[in-house]
Structure 1
Amino acid sequence: MGKSDWDVEEARWAQQIEAVVGKVRAWRAAHPRATFREITEAIDAELNPLRAQMVSEAAASSPAAWFTEQPPEERPHCGQCGGKLIGRGRHRRQVTTQGDIPVSLERDYGVCASCQRGVFPPGRGAGARPRDV
């Protein structure tokens, strides 16, 4: 995601955060005797969906998510054997974030040309070099 794209996202996220703050303020006014736990639950209920959306959008903007669109010399390598990663189409995976909020990720699925290890989503593993997956 380029700088101008991030600027647009940041402005949109700021508006959404302001809306959440307004909802929390209204909830708090309607529940002046709420316990700490109730306050925490109310805030989490408002923040968790926005957090999941932000995580999803940030992950989707990663170059690793669309590695087949990168020049071959910039593509990630297999973290296991160092082989070239070959794209096998885009796939969707559902993960769960904080607050049990489901997030659907669409990313390139890759297979190592050497060891045939499948990778989804491409990302850094333990001990991997920056271009490894």
Structure 2
Amino acid sequence: MLQSVHVSNHILAHRRILVAEDEGLIALDLEAMLQGFGCEVIGPLSELPAILSAVRNQPVDGALLDVNLRGRQVFEILPEFISRKIPVVLTSGYDDASLFPQAFRGLPRIAKPFDLATLRQICATTMGAPAPVN
């Protein structure tokens, strides 16, 4: 088990992950967990225009997006991430994909509260650095 943790952290080292979360304590906890995985955190951001600006103006290797930010849903900005081939994991207090628009139900998602091992695994799988080619 310890070896898989090391591998996951190595895969996530220096990955620039955008965090969109409007709950202060959750944002701080998520930021700390990602930094513990070796990620560089962009944000946390809680406004859709700020998220779009970040994506358009700096390199982003992946994003953890809370579905509901201050009463606005992130679904309207998801096409920007998809067109730029930025991996996205949706975060929500609800783990029911039927609540999401059909076009986005296949995106990876994680329910709050976050479990450290599950978060590490989903980030490594969706946003981890590709393995070096020999």
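We did not get these values from a lab; they are worked out from the coordinates using the rules stated. Since this is a predicted model, take the numbers as computed values, not measurements. Cβ atoms are built from the backbone, for glycine too; each structure is taken alone.
Here are a few things to note about the model shown:
- Taking percent of Cα pairs over 23 Å apart as the criterion, the top structure among 1, 2 is 1, with the largest value.
- When distance in nm of label points 7 Å out along Cα→Cβ at positions 34 and 66 is calculated for each of structures 1, 2, structure 1 comes out greatest.
- Per relative contact order in percent (Cα under 8 Å, 6 or more apart), the highest-valued of structures 1, 2: 2
- Structure (1, 2) behind the derived value -11500 of helix-only ellipticity at 222 nm (-39500 (n - 2.57) for each DSSP H run of 4 or more, over all residues; to 500): 2
- With distance in nm of label points 7 Å out along Cα→Cβ at positions 26 and 114 derived as 5.8, matching label from 1, 2: 1
- Parent structure of the calculated result 2.6, given that distance in nm of label points 7 Å out along Cα→Cβ at positions 50 and 106 is the read-out and 1, 2 the choices: 1
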